[in-house]
Structure 1
Amino acid sequence: MAKGMREIKRAIRSKQNMKQITKAMEMVAASKLRRAQMAAESARPYADKLKEVVGSIAAGTKGVKHPMLETREVKKTGYLVITSDRGLAGGYNANVLRKVMAEIREKHSSSAEYSIFVIGRKGRDFFKKRNIPILEEVTGLPDSPTFSDIKSIAAAAVGNFENGSYDQLFLVYNQFKNAMTQIPTVKRLLPMEDVSVETTSAYEYEPSAEGVLEVLLPKYAETLIYSALLDGKASEFGARMTAMSSATKNATKMINELTLSYNRARQASITQEISEIVAGANAQS
């Protein structure tokens, strides 16, 4: 009985230590979530304004053309997948990777029909284990990434569409709604749709509208990739906070159950000792 009580007590200490760790991780994730959410929200006005400028050029100039605005026959597709470097975030990575694999199985019969760009160690390892070729990868991003951290992969993803390496480019990431809800999303980035806006102003562009679009459209596409990354970071910390909160609650429940078992075992041990003392006393009388 004493041995069993020692094991229960050891298990209680182990769960208490685990609870302290998960509670600390929950608080850290909550702090990082606030910063990531602010960064994601602050990036949206810039992307919206850039879209407005691009849309006003496209709408206000007749016959303007650019490869990033033109739909062509789809022979090959590019996917830029955004995951995290670390786990312990519930279904954050599994959901987005399941989403992109479903897209690949549904639309492609061989790896020659698609190209993969990946941000995050979890996504990189996932594709490598399945022998899926990765065109370019970025890992080891900080908790508050800057545009320069992903500029190379964003430029490569956009540039490969422009030079005809593939005919459409999709972003696959977790769209942030709130700390409890992250939506795995597949969003077509290129060719661009719905960039035109109504405008009553007429402008003249130097050297030409096409020249201005040639500079702005790649920047706009790269900005959308960065905005999706910030959304993904907020989703990551929200998922991790929720997962650690759930782990803390589970640890508390296990501690309570183990404490109850320990108290019952202790009570049974005391009762047994009393019974032995009484039996010994009766035997001597």
Structure 2
Amino acid sequence: MRYEGDIYRPPGEWKSYLLQCTVGCSNNTCTFCDMYKAKRYHVRPLEDVLEDIQMATATFYKNTETVFLCDGDAINLPMDYLLTVLKALYAAFPNLRRVTTYAGPQSTLRKTPEELRTIRQAGLQRAYLGVETGDDALLRHVKKGVGADGMLQAGQNLVAAGFDLWAIVITGLEGAGRDALERNAALTAKMVNEMRPKHLSSMTLMAIEGTPLYDEVQRGELKLQSPYESLLEIRELVRQIELSGLHYTSNHASNYLPIKGTLKEDREKIIAQLDEVIAAQDPSLLRSDIYRGI
């Protein structure tokens, strides 16, 4: 297939046909992210995208069940464009059961509730929202484009429109220290409880060379958490989640310890697993830095 630059997708979309509708990210200012820094954001010509779909039918016609719309934020697409793409996908792939995308908070808020419902009814089922943290000041510091109120509203709008919302948070954005991680875990748990996604994933902060956050670390302005502080923040987050039936994962490549379960049903089991590793202080129980990555 035809792609511009590197292509990224959530781990759960590894079986999906990746259809690039936009190039880059409509925000592209987050201080911790380097995924789209080499790209100038633009919308691909609709005729090219429709042609890609027709090209894909020759190979994937009978087997395609899921499609992920790339790059960083297909929710930002104009309504007519997005609806045309969705209609073409369901016409091209008879077994298609789900279309998904990343959703930016700003672009989500630019869509009216009616527009979001229309998109959902047209077949865009799942949205992955990079919530990152529930801390208002921290969201602004990392240049997410919104504060806590805006992030919460974006998530709630997606839920209200019927989307299968997958929220993603990052532990360690606040830096090292027990007080900082406990505060961030509490604020993030509060946001998740109010947002009510169906899925929640936590990633672990990694300072990527070339990003503003990496420069903060090099200047000594931000101290990265130890592996055990990271696990402690996850523990506090899990402990304070009050939702039931929430699919939770912390098994991204950036994480020190793969975790998967249902909150709050598996809360005690997850906490016991974390407590055991934190108490042991045994590096062999953790994913090696060699195998960690974004």
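Just so you know, all these numbers are worked out from the coordinates, no wet-lab data involved. Just so it is clear, the model here is predicted, and its values are computed rather than measured. Cβ atoms are built from the backbone, for glycine too; each structure is taken alone.
For FRET efficiency 1/(1 + (r/R0)^6) of positions 190 and 262 (r between Cβ atoms, R0 = 25 Å, to 0.05), which of 1, 2 scores largest? Mind showing how you got there, number by number?
Numbers: 1: 0.00; 2: 0.80.
Biggest value here belongs to 2.
Comparing relative contact order in percent (Cα under 8 Å, 6 or more apart) across structures 1, 2, the highest value is found for 1.
Can you tell which of 1, 2 yields 39, 27, 19 when Cα extents along the principal axes in Å, for residues 70-149 alone is derived from it? That value comes from structure 1. Structures 1, 2 were shown, and helix-only ellipticity at 222 nm (-39500 (n - 2.57) for each DSSP H run of 4 or more, over all residues; to 500) at -22500 was computed from 1. Given a value of 56, 21, 19 for Cα extents along the principal axes in Å, for residues 182-245 alone, point me to the structure among 1, 2 it was derived from. The structure behind it is 1. When P(r) over Cα pairs in 5 Å bins from 0, in percent, for residues 118-221 alone is computed for each of 1, 2, the one that comes out at 2, 8, 14, 19, 20, 14, 10, 6, 4, 2, 0 is 1.
Structures 1, 2 were shown, and Cα extents along the principal axes in Å at 116, 42, 26 was computed from 1.
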